[in-house]
Structure I
Amino acid sequence: MPEETTGDRGKTIQSVESALEVVEVIRQKERAGVTEIANELDRSKSTVHHYVTTLVKHDYLDKVEGEYQLSLRFLTLGGQVRERERLYHLGKDDVEELAQETGEQARLIVERNGSGITLYQATGDRVTEPITHVGSIEELYCTAAGKVFLAELSDDELDSYLEEVSFTPYTESTITDADELRREIEEIRDRGVAFDDEERYEGYRCVASAISTEARELFGALSVSAPVERMDKERFRTAVPNQLQNVAGVVEINTTYSEWTDVL
């Protein structure tokens, strides 16, 4: 029988966990060879080779010039998952409109298991190379959308998060002090909009606002990102937040009156 391990969510199959760890390393690095993966996971090269060979056989990995990358099978899976997300159906047209109005990158973001995931994004005519893609996973503490999600937590939940999170300084502006982040979360609760001033991506600013249901249940977040040279202080702190909150309000109205139901 496959070797089992016991974790916080019950028994798991160790070989499946190992295969998923291999996939995650390749996702983070975009392309990697057996030696690089083995070093990252502290596994033998022969063991890693067995995993990548199996994943290639089942079309989850492609082998390119001696290295491995995720295959389009994951796009098939991701597309199917996104289709059942109500926010995607209700908000994608508004994201397109926001991208055109601002000329910048606009995104719909949801929170899953302590991370922000880009559900949908659109780019305006000023954008030549987006800094994220559909499916991008980002930590909550260093992004505008992530802070929106943190602001919706209770004080006890926020304290637990701050005790457990490992702060990675992605840039010189990344907040890595729990007390400083807690103060900023309080400000977000008051003003209803969150800011990321080059905290995740050097040279980029981002503004985000919550999308809630009529019952004030957090549904997701809407954000706009732009390079610093196109996002001066006035645009960053006033103009874009106003545009964002106007569109977020429309999405909230749609969630209230739409009869669209999740696909099961």
Structure II
Amino acid sequence: MKANGNTILITGGGSGIGEALAQRFHDAGNTVVIAGRRREALERAAAGRENLHVIELDVTDADAIEQFAREVIEQHPSINVLINNAGIMRFEALDTRRDLKDAEETIVTNLLGPIRLTNALVEHLAGRPGAAIVNVTSGLAFVPLVATPTYSATKAAIHSYTVSLRDALKGRVEVIELAPPAVQTNLTPGQSNRPGYQPLNEFADEVLALFGQQPTPPELLVERVKFLRNAEAEGRFDQTLTTLNENARKAREAQPD
């Protein structure tokens, strides 16, 4: 993926990782369009940046995605990069019968949302020079957090989907996976200042440096996520599963919601 001169669409661009990357890509010489449900948050993220545009989008609504795709292509026909970043993370108990609303909403947002938006834009992207699709997964795609099982499962699914997409679009659209570690954002209550999580600005700076490599790696892995990404290959999956979940539990207990 080229470093500048792109027109980049980022979902979930009104906060967290999406906002941080949008601002950095803009400042590096790209036109950026951020999409999300909360217009106020989008406008705040775009404030003061002339080539950072906002369009509202609810990625859980299949019809809205189709309408959005038509609108964004009409308004910004030069779009050549899609970053599927929007997502939610919910804590769920697996040891008791429960309402599955959180699980269902997580699947629709984190899995069907990127699949639907990619489907709506893939033919347009395939016709653009320097085209790329970036799917944001998670270190939890490779070692799950037991307290967020559906989130972890959707990220594992998007990892697999990205592998298939990369092969299917070979030679036409570059397909990249970005797998963050635990980052200090508002993804879950208390996470934005939780000790042991990577500061957002540090993460975003490291990601931009990875994007700057030529060629861009098919998987963008900051140093902190390699502990999870490489666990199975290095023969330490079970140990890593235990360590991850114990450390996460202790961090949450030390910092109640």
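One table, with the values for the structure above:
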{"quantity": "Comparison of I, II by distance in nm of label points 7 Å out along Cα→Cβ at positions 53 and 149 - largest value held by", "calculated": "II"}
{"quantity": "For semi-axes √(5λ) of the Cα gyration tensor in Å computed as 34, 21, 20, the structure of I, II it came from", "calculated": "I"}
{"quantity": "Comparison of I, II by distance in nm of label points 7 Å out along Cα→Cβ at positions 181 and 213 - largest value held by", "calculated": "I"}
{"quantity": "Highest-scoring label, criterion being mean count of other Cβ atoms within 10 Å over residues 77-84, among I, II", "calculated": "II"}
{"quantity": "Identity of the structure behind 3.7 (criterion: distance in nm of label points 7 Å out along Cα→Cβ at positions 61 and 157, calculated), options I, II", "calculated": "I"}
{"quantity": "Structure (I, II) behind the derived value 18 of relative contact order in percent (Cα under 8 Å, 6 or more apart)", "calculated": "II"}
{"quantity": "Mean count of other Cβ atoms within 10 Å over residues 101-108 - highest-scoring structure of I, II", "calculated": "I"}
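Read-outs: derived from the displayed coordinates by stated rules, not from any lab. Every value quoted in this text rests on a predicted model; they were computed, and no experiment measured them. Cβ atoms are built from the backbone, for glycine too; each structure is taken alone.
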